[in-house]
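**Student:** Structures are listed in the sections that come next.
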Structure I
Amino acid sequence: MKDVSPSRFASPVYFGGLLPVPEATLSAEDRAWEVYHASRVGDWEAAACCYMALVADARRIPATAENAQLRSQMNVAIRNLADAITVRDTPSAMNHANDITALTAQLADPYRKEVPTEARMMSFYARRLEIFVMSANVGQLRDAATRMGSNWQRLRPLVVAHGGAPLADEFGITMARLINAQQVSDFVPLIETAIQQIEEIDILFRTTDEEEEF
């Protein structure tokens, strides 16, 4: 594993606007992630509990003219997620929860943040690949890998500029292999590797003055 510790940087680098991401938006993303993982392991009691917290967070997300469409899409995804949890449909619940993580990442895009939207979307695509492995749908897997690759092309320059050229090279190899994968069995180990490398990319961007001093 490459050294991506925050101590390598003198000061934090922010992306987006001047105002910080609303707490409700960040919390909604966390709750959606928790619903995703609870659904994945079949813990429907936890999924329902996290879902209720997600609904409460979504109601607190600041409404603006600019984010009206995203909030509308989130409301639809939340209703679909409720239905999936009620009938204990694992792939559907995971898919709708994952969609909500993408919507919260887009809602956070205009605000100031350490981790760029493109990096947060990489996690979304990795989870989407996990879902499509469950259905063994090679066509959906290849489409998701292609979309993930397009997102990576936008993220790669940011990773390199942030001091992560070796990590970018490593992930670039994984990404190329994902795009060229032909069978479900080809995707499984590559997805695991990609998730680990995406976590390292996330760490790369999470730099603060306090961590640098520590």
Structure II
Amino acid sequence: MAQHTRIPQQRTAADRWPVAFGVGHRAIAGLSIRGKVRVIDETARVLAKLRDERGTTVGISGMRPGWETTWAHAVLEAGLRLWAYCPGPWQASDWSGLQHREWASLLARADVVEYAGEQYSVATLRRRAEMMVAAANVGVACWVNGRVNGETYRTLTHAVGRLGRPVVWIDPDAPAGELSVLPSERAWRQRLHLPAAPDPLFDTAALAVAR
């Protein structure tokens, strides 16, 4: 069961997370309308906590339809700066008209727009994920436990396994009141099926998500 503890209000400069990346599934199969509303509300709550208690001023989005555009809207609504990290200017070329218009509108409101490449390739998608993680101090992921493929999973494994970034987990399948938690690096590695780290870089005892 997720445990929620209070984030202390006083933080040193090293404990502040000015930049947060967001990554999440394009669609969460089987989630009801009520469930989607809960995830949207929880995304806004977590972002407000990061802003107010960790000094977050920038949110990075990979700009995929689904949760990542939800995250981008939440960043702007929280009064933070949006950095849009797209795989390329072609990203929305085969989306629906509504999705394309939303993407273009968000890019127009972003302070920074970065492209990982000019042409589509798996390498370009991975480069975009690596750019997002490298630019951030912390991540927020809307991830279905056990889904060990796709861009969300690859971004998580890079963030936790390669760079040791703390990542807040929004679990769309969790009960109400337990949607988000910040697992320790050890716990993340277990869930992501990564080898244990000899010297973990972050621990839940020091880094927790408040409710």
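Taken together, the values in this text are just the output of simple stated rules run on the coordinates, not laboratory data. Values in this document were obtained by computation on a predicted structure and should not be read as measured data. Cβ atoms are built from the backbone, for glycine too; each structure is taken alone.
**Student:** Given -25000 as the derived value for helix-only ellipticity at 222 nm (-39500 (n - 2.57) for each DSSP H run of 4 or more, over all residues; to 500), which of the supplied structures I, II does it correspond to?
**Tutor:** Working: I: -25000; II: -11000.
The read-out was computed on structure I.
**Student:** Given structures I, II, which gives the highest value for distance in nm of label points 7 Å out along Cα→Cβ at positions 70 and 86?
**Tutor:** Values: I: 2.9; II: 2.3.
Once distance in nm of label points 7 Å out along Cα→Cβ at positions 70 and 86 is tallied for I, II, the winner is I.
**Student:** Could you figure out which one of I, II the value 16.1, 48 for Rg and Dmax of the Cα atoms in Å was computed from?
**Tutor:** On the way: I: 17.5, 50; II: 16.1, 48.
Of the structures listed, the value fits II.
**Student:** For FRET efficiency 1/(1 + (r/R0)^6) of positions 118 and 174 (r between Cβ atoms, R0 = 35 Å, to 0.05), the calculated result is 0.30, so let me know which of I, II that is. Mind dumping the intermediate values first?
**Tutor:** Working: I: 1.00; II: 0.30.
The read-out comes from structure II.
**Student:** Compute relative contact order in percent (Cα under 8 Å, 6 or more apart) for each of I, II and report the one that scores greatest.
**Tutor:** Of structures I, II, the maximum of relative contact order in percent (Cα under 8 Å, 6 or more apart) occurs in I.
**Student:** One of I, II was used to calculate FRET efficiency 1/(1 + (r/R0)^6) of positions 142 and 166 (r between Cβ atoms, R0 = 25 Å, to 0.05), giving 0.95; which? The partial results should precede the final answer.
**Tutor:** Working: I: 0.35; II: 0.95.
Among I, II, the structure yielding 0.95 for FRET efficiency 1/(1 + (r/R0)^6) of positions 142 and 166 (r between Cβ atoms, R0 = 25 Å, to 0.05) is II.
**Student:** Could you tell me which structure in I, II was used to calculate distance in nm of label points 7 Å out along Cα→Cβ at positions 38 and 190 as 3.3?
**Tutor:** Working: I: 3.3; II: 2.3.
Working through the options, I get structure I.
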